[in-house]
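The data blocks that follow each hold one structure.
The numbers here are math on the coordinates, done by the rules we state, and not lab data. Just so we're clear, the structure is a prediction, and the values are computed from it rather than from any experiment. Cβ atoms are built from the backbone, for glycine too; each structure is taken alone.
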Structure 1
Amino acid sequence: MVIIPIYVVGAGPWDPELITLKAIKVLKTADIVYYGSLVNEGIIKSYAPNARRVYMGHVRGEDHRKFVREAIELARKGLNVVFLKNGDPTIFGRGIEICREAINSGVPCEIVPGVSSFTAAAAKYLLDLRGTIVLTAYPNVDINMDANVKVIFMGTSMIKELMQKLRDDEEMIIVSRVTYPDETIIRISNNSDPDFNVEPPSLVFILRRRGEEHEGNKHGT
């Protein structure tokens, strides 16, 4: 029997119009869709209405591996299995981890890339992603890394700590709930009032201000 590949599909940050054509093609053939807490369920309803849905929530570690092992067994039985991940599954989405485990178990696996929340936010607010760019995620954040742009995923709980370490030549931009209907943006310098609330999920951009780039930021957004 030919084993159908497991697909790990990027759904984009939330806006269903940001999903790719290839992602739609894969979802239309799905028998089972595994998805997490940040995936827009409307995407599944639109493109995989007859698939069985398995809601994983926000799982990590062994709990996540249990879902992967279950999916591998279902794929061995000839079912079309899709993991639908928010954003791009290669960026803090465990897409590589899923495929490696599947392949090591004798089941082919393919990743369908998606629009990441950090590029969606940069596009909407004209945030210049040039120079050295560091992507990091809570809790493994080294704020002292030297970079023109630092992007902290899942950083809502450490925003006040990040503000305290902000340098004079840096500004912090928080984009809360990227592409959701209630998306917000907050711009912060090292002397901003720290008393504000941010709804998760959020992205934190720390941008080094310098010369022409600084002028572009003042006039462009």
Structure 2
Amino acid sequence: MEDARPQMRTMGHVALHYPGKEAGPLAARLLNVIGFVETQKLPLPDGDFYRFVVDERHSKRGDGIIYLSTVPAAQAALIAAAREALGHGTPQAHPAIAGLRAALDGDPEYSFHVGALLDSLEELERVTLALQALEDSDPAFKGRLSIIVNRPRPGDADIDARLDASPVFGGVTRFAYGRNGVQVFVETDLLSSGPLGESMVLELDYVFPGKDSHILSVVEL
């Protein structure tokens, strides 16, 4: 007999990589500063393996998980070969490398990225300020974080006023592809992704309550 109960699915996990053994502790520290909760650290010869969850409620669950480990050897070898073939980091670099970099600078959502939704604007502001302070004051993170902030499209007077007074979003002139939510993008070379494994973007979002149309439900161009 067919089970008529509604089926529930959640996003189980995402597996992130850091680019080498020395980057592991810094990558893990970055995830901790963002607010993810470390539940396991497994020492391995090529770099520690970490398990994080998005919040304490997911500590024992099978979803909301972020695994963090070093780039596997075969993948690292392929990235190295691709970089060599394209002249990565040399004056003779293939122009496609600069083209992709320019596209990412213009839109941090251009390529693969991972997003997390926070349920408090104040917490998102606190985390963003902590990340900015980390990049400004900690030599280990200097030059390794790039933070881009988006406001929602204007039109809601209460939301506009709240963001105008924000220590993070006040004065921001970049706008999301939608309304009633904000985005903070953190690009870092402590995580590896993309065709050349150069960096990765983590997205932190907040959606204002009581809004059915928002940045994560309706895309506006």
Structure 3
Amino acid sequence: MLRAGTVADPTTLAFGEEHMTYTLYSSLGSGGFAVEAALAKASAPYTYIEIDTANQAHKQPKFLKINPMGQVPAMMLPDGTLMTESAAMVIHLAHLFPKASLAPKPGTSAHAKVLRWMLFMACNLYEADLRYYYPARYTTDPAGADAVKAAGAAYMDKSFPIIEAGLDPYLAGKDLGIADVYLAMLTTWAPQPLKSAKFAALRAAVVADNVYGPIWRRHGMVT
């Protein structure tokens, strides 16, 4: 069942795009958190539709017509173009709304850092997280699920320290951006609490932000 969520006020949309509306299909605590955070920071009008994954709504025909992979988040652009993959969505929004300062200016070294870390997180941390929590997706042998899960945990153990070393204090330098919000989200999904002062400070900065903080709390993200 698709349940309509909150709709942002279209009058808050910046940059002269008064008739543009985004539709975000997501579930609380999923990767859609970062996408919603980017939309809100950009003051883009959007409809949030909660997909009840606990009751398998993402596997129902109605949602599979939107995303045949049966995964959230998915986002419909104002012109009807469908986007999947949360990292792609936040990168797109950062390009589309430069005045929101979601990421540094394209072509700069700081922007290169953001691209590096966004792809690093999507390919390593997010993927390892999926292996840990959804091992059955990665093997046809039920007896192999525990090994897949262990491999996911080990890959997170390897990857988190690498990106932690890139924080100074944020991934692109002194300004909190959407890549940092994405990383803060991923740290909450670690199988065991991460004992890192840098990660703790990062989450605190996201929670303290007047736009990101309320969305973080609504999604039930841990600090």
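Here volume of the Cα convex hull per residue in Å³, for residues 80-175 alone was derived from just one of the structures 1, 2, 3, and that gives 150; the source is 2. Starting from the value 2.0: which structure in 1, 2, 3 was distance in nm of label points 7 Å out along Cα→Cβ at positions 32 and 104 calculated from? This value belongs to structure 1.
Compare distance in nm of label points 7 Å out along Cα→Cβ at positions 72 and 184 across structures 1, 2, 3 and report the one with the greatest value. Largest calculated value belongs to 1.
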